[in-house]
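Got some structures for you, see below.
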Structure P
């Protein structure tokens, strides 16, 4: 609860561009780390050149970066669960939406949640 007001059902999605970009970059890092041959990099233009650089010239560094990004996104998603509890969101489905969105989209998701409730508290 914020200022005595319940905020149980509040959920707002980040933009479609952020969703697509996040999923694309996760896929790019995943394939560059674990299954380099799965991406048709010869048809990807400049992104294919970057992909080949990641996958074939720096495979260990790419794998480390990918794993660190996964951990950071998981920590951010857990922080989002903390924020939902702090702001009085009690609906489990809404909490899971925030968690999953933060897991995929990261910083942009939990900052949106935080801004909404800080604005309401003013």
Structure Q
């Protein structure tokens, strides 16, 4: 692990339909550390369960404690009910969350529906 004199980092969490990706970057955007819920050799819908989310957050928190980083900016992307769980566990830690942004892409009317087929 490379020791840097970092004060704050950006944690980007991407919620996909069957996986959760975590990346830690510095303020310039260079990746310092990344992990996902699929790295624990879980398959299928088990990757979105509460136990795998908590274990992957613990991995991130141990990295941050070893690097002595105290401040964090959060960026959340994607649609998932587990956003509240992730926020709860990050708020319980000793980290200071400076900002939380939610970059979920919402449809602004969506695609045109196909014509009804008449038989």
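Can you tell which of P, Q yields 32, 17, 13 when semi-axes √(5λ) of the Cα gyration tensor in Å is derived from it?
Q
From which structure (P, Q) was distance in nm of label points 7 Å out along Cα→Cβ at positions 17 and 65 calculated, if the value obtained is 3.7?
The read-out comes from structure Q.
Given that distance in nm of label points 7 Å out along Cα→Cβ at positions 73 and 105, derived from a single structure, equals 1.3, which label among P, Q identifies that structure?
Computed on structure P.
As an exercise: relative contact order in percent (Cα under 8 Å, 6 or more apart), calculated from one structure in P, Q, equals 37. Which structure is it?
Matching structure: P.
Thinking of P, Q, which structure, once helix-only ellipticity at 222 nm (-39500 (n - 2.57) for each DSSP H run of 4 or more, over all residues; to 500) is computed, gives back -7500?
Going through each structure in turn, the value belongs to Q.
No lab work stands behind these numbers, since they all come straight from the coordinates. A quick note: this is a predicted structure, and the numbers were derived from the prediction, not measured. Cβ atoms are built from the backbone, for glycine too; each structure is taken alone.
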